[in-house]
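Read-outs: derived from the displayed coordinates by stated rules, not from any lab. All values derive from a computational prediction rather than experimental measurement. Cβ atoms are built from the backbone, for glycine too; each structure is taken alone.
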Structure P
Amino acid sequence: MSTLNTYFETIKNRGFRLTKNRISIIEILENKHLTFKEIQKELSKRGLNNVASIYNNLDFLVSEGIVAEIPVGNKKYYDLALDNPGHTKDSHIHIVLKDTNTITEINDEDIFKYIIDHPSLSKYDLKYIKIVIGAKTKD
């Protein structure tokens, strides 16, 4: 089963409708990190222009853990969360490359383990780890 089909099946298996908007948002976000405006622009190319519907569907997909919301400065980016090689739906590390204006991901269990096992966090039951790192590509 393709990655996109996994997303579609997850929505259906949870008893929700697989609408044209939800399908389109998932397709648009495949291998991309996009802002609401960028998603809206891509959806309008498909004839889907209802802003309220886009907001509602994004909120639904985020609340179901299907899409991750990534705050970077005063913007929010959206990214697929299930079966994503860069992260799990709950824990992920995003690197914002300032010189290329792109977002990349790393998924390193050693980093997550280091954070979880760190003595200063021992009194907490960590539920997720979300890190956004600002960086430039080394010359």
Structure Q
Amino acid sequence: MSKKFSLKRSEIIKSEKEFEKIISKGKAMNAHPFKLIYLKSELEDQKQPVVKIAISVPKKKVKLAVDRNYIKRLFREVYRINKHLLADYAVANKFKFNLLFIFTGKQIEVDFNIFTTKIILLLQRLQSTNESRKGSAHTAS
């Protein structure tokens, strides 16, 4: 898959049903200042995006709307540049991922380099978690 550094509208989760499904059935992992809740499923339609994301910055953690919007904008930029890490894996294995990133830090910690490091870490951890499960399922048979 060629690297496309864009984040289309169809790759963003907006539906309340999808949010509820991710929260109720998803699995979680942490890399401070983010918590990732993900839901993996089989890819049925090749036309739909393989990875869809949502970003949440709670008002309890970041009081000012300007700061919340800045954090979301920064996150989208970092994710847009690094999304190929998970998208290539998902296409190769015919998976579809719905990801919900929740910012758990304080607004003081906002830094592009930290965001980049943590998001890459989460995407790689998500990929390795699914590879290890796939490998253990094959050995159990």
Structure R
Amino acid sequence: MASISLTPADVRVGANMSTTTITGGEASIEPGDLLYNDSGKYKRCINTSEAAAAATHVALTYGGLDDKIAVGEITNNSSYIESASAAWVAGEVYITSTVAGEMMPAEDIASSGYVNIVGVAESTTAMKLFAQSSGISK
């Protein structure tokens, strides 16, 4: 299966998700991108290192390097993100992708360097997200 890319215009804050503002750590951050903290600035997650695989936030607005970006916080209280165009499979587990900022079905774990469970799809349009402190090397 392929990486799941969310259509930026369709990304919405779901239940239990609190929002905040962070500082972008790279260019071209879009709504729906999974982000991690890299020395106080946020970059798009990718499964190439333990730190980069651990999603802590979801971008809600566009931004770039040193821009202020609105984000939803991924917390242990099971926050939700919604997207009308995501086409998630209900009940399926999703992990940090090989494509920066995106997620992919856990069944694609063979192509993963570091595994970070992002969440479980509750429906085709709602994802229950989970906070994880770091990715796990496979």
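Quick look at the numbers
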{"item": "Among P, Q, R, structure where mean projected area of the Cα convex hull in nm² as derived comes to 10.6", "result": "P"}
{"item": "Read-out helix-only ellipticity at 222 nm (-39500 (n - 2.57) for each DSSP H run of 4 or more, over all residues; to 500), computed value -16000, structure in P, Q, R", "result": "Q"}
{"item": "Which entry (P, Q, R) yields the derived value 33 for relative contact order in percent (Cα under 8 Å, 6 or more apart)", "result": "Q"}
{"item": "Of the structures P, Q, R, the one that 13.8 was derived from, the read-out being mean count of other Cβ atoms within 10 Å over residues 94-101", "result": "P"}
